[in-house]
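Please go over the structures that come below.
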Structure P
Amino acid sequence: MTHVVSIQGLSKSFGRIQALSNVSFDVPSHSIFGLLGPNGAGKTTLFSIIADFLKADAGRVEVLGIDTRNIWKLCGRLSILPQDARFQRNVPILEQLVFFQLLAGRTKQQAQEEVLQSLELVGLQSFAKRRVGSLSHGMVKRLEIAQAFLGSPEVILLDEPTAGLDPASARQIRDLVKQLQQSATIIVSSHNLDEIQELCDHVAILNLGSLVLSGSVDEITLADREYILFLSRPLQDTELQQLSSIDGVRSIQMPSHAGANHGKGSAEYLVRLNLSAEQVNQDGVLAAILRGVLDMGVTPRKLTEGRSLESQFLEVTGGQSSHP
């Protein structure tokens, strides 16, 4: 697998604060790569070093085989959407973005063509002559995305691209990112773990400046799956053993603390399942378990999936939430 971004032994401190500590991982070509971590984990610092906004204390970053300390060699090939991107409120959109492209060495005609193409991509072409100050928050976010998409960058860094957007606008941005995967490698930093799990095919998780987990989303979330099955009565040991013999069941247990849930309605008893992901997907092991439970005369009340990118995140970060 070809890697277009390589992070090697990266460390950065600000006085006594160790923002990054010996971080290393690779980003596969044409992947949508999620960068995760609680607040203060080092995500923005890492983005800033990749873009050469900050200098690392140790280690190196290569993008498309080029050391980013020679960032000028990546002009037009690497693009970034900072979390706090800002535009001049009283200057027309077209004028601002064309100026950015002139700075990148484009002719005025090339710059205008690229800007209009990028604005069309995010649905803002008809607003090209409007001033930024007249746009809604969601439209400004789309403008920020358009700026990051200008030209034909091969690597795009997006820091919180859907933060503050309504669900419909966030969906549009995710769809745009997926479209760009055909022509670019995209690294996305986000606190929205469900969004990252849907959007990304690879992730790296930082915690307190260190890399704690990295790999494909499938490797991380599908090595096995955990489910909670709520039943109308507790299972006996022999019944648990019987269900454990079903092909694809790694383990099944009724935790000692899992007494009845005496909320509204009938009591419920939980059983914890650990299943082979491959057979969950292919052989219907869940259906076999439910049939087995019914054959025992037990009514299944509810089934919830417990293993997710969020559960892995909470596990490797010591239970710290990714939310502010």
Structure Q
Amino acid sequence: MVDVVILTYKPDKSIFDILEKLENQTVKPGKIILMNTEQRYLEKLIYGSRFSNRFPNVEVRHISKLEFNHGRTRNKAAQRSDAEFLIFMTQDAMPADLNMIAELLRPLEQYEDVAISYARQLPGADAAPAEKFTRVYNYPDEDEEKTFEDINTRGIKAFFCSNVCACYRRNIFDELGGFVDKTIFNEDMIYAYNALAADYTIYYAAKAKVYHSHNYTAKQQFQRNFDLGVSQADHPEVFGGIRSEDEGKRYVRECIGYLVRSGKAYQVPGFVFKCAARYLGYKRGLNYHKLSRKRILKYTSDPTYWKRSWDLNPSIDVTRGYGKNEEGL
């Protein structure tokens, strides 16, 4: 009925806890597919752990870092499943309880036009105050169903969706061709937009909960948002007519207010600095075609993506600006 796909790269021991919580869900997955990047890291972790005995329904598939792509890797995992529903997760998403799968399935079983349901993300115990606010801001405590018409009033938030933990109806997934085959980021939102455009709906299932948060540095924020900008520049059919800056401004205002009300006003300057790094990275990503190869590798969080792209498209070296490094190579 439902299979789970988890993408892993250099996982730590918390992956065992995630697998145990999935195995003990009130609705049990048929199988759990680990799409693991770089075999040596996972093998080192599970050596001597009796992994296959502890998790008999876990199927492990290895790929190299050069093969990894957010869309194509997930599509390959989907091909290994014949389940009616597919849950995609990341290795740092910890189920908050044993009802996560049941709550993800609930709207899909109740409404035939729901293509995707995605989970609420709760901050981890070590989350900084601004990160705690971000989780609440993006993942409120009430369910929400979104349609294509909502784009007119909600903009980019109408097709916001996260593969940190999301469940897909398989027949619609196949109908829409799965995830876009090549993208550095945002494979989930691109798919969500296409689902809305095909008159399906997206459901935010607030009772399906995972713990997932990060305390990124300003540099990491810059790099992630550079990649975000690249993905939007590469897919104007999805993002071209939608401004995301307005949503960003509202988030900044509300988070500053939260920090002040929480007695954390002293953290506002650091938060604003990180927001500036995010915005600068995003704008650079939107205009990546004007950058040299050297700059792109400096700005991105995923250099392998670019190296693979350039290897597959050597003719790009002769274009103006993009593809040339500062030594002319």
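A value of 53, 40, 36 was derived for Cα extents along the principal axes in Å, for residues 4-171 alone; which structure in P, Q was it taken from?
Answer by label: Q.
Given a value of 39 for percent of Cα pairs over 18 Å apart, for residues 124-195 alone, calculated from one of P, Q, which structure does it belong to?
Details: P: 39; Q: 50.
Going through each structure in turn, the value belongs to P.
Additional query: Out of P, Q, which one gives -9500 for helix-only ellipticity at 222 nm (-39500 (n - 2.57) for each DSSP H run of 4 or more, over all residues; to 500) as computed from the coordinates?
Only one of P, Q returns -9500 for helix-only ellipticity at 222 nm (-39500 (n - 2.57) for each DSSP H run of 4 or more, over all residues; to 500), namely P.
I have 5.4 for distance in nm of label points 7 Å out along Cα→Cβ at positions 204 and 236, calculated from one of the structures P, Q. Which structure is it? The partial results should precede the final answer.
On the way: P: 5.4; Q: 3.0.
The value was obtained from structure P.
If we compute Kirkwood radius over Cα pairs in Å, for residues 164-275 alone for structures P, Q, which one ends up with the highest value? Walk me through the numbers before you get to the answer.
Values: P: 17.9; Q: 16.7.
Top value of Kirkwood radius over Cα pairs in Å, for residues 164-275 alone, among P, Q, belongs to structure P.
P, Q: which one has Cα Rg over 2.2 N^0.38 Å, as calculated, at 1.22? Show your work: numbers first, answer last.
On the way: P: 1.22; Q: 1.01.
This value belongs to structure P.
A further question follows. Between structures P, Q, where is mean count of other Cβ atoms within 10 Å over residues 20-27 highest? Provide the component values of the computation, followed by the final result.
On the way: P: 20.0; Q: 15.4.
Comparing P, Q by mean count of other Cβ atoms within 10 Å over residues 20-27, the maximum is at P.
Laboratory data are not the source of any read-out in this text; all were calculated from the coordinates shown. In this text the structure is predicted, and so the values were computed from the model without any measurement. Cβ atoms are built from the backbone, for glycine too; each structure is taken alone.
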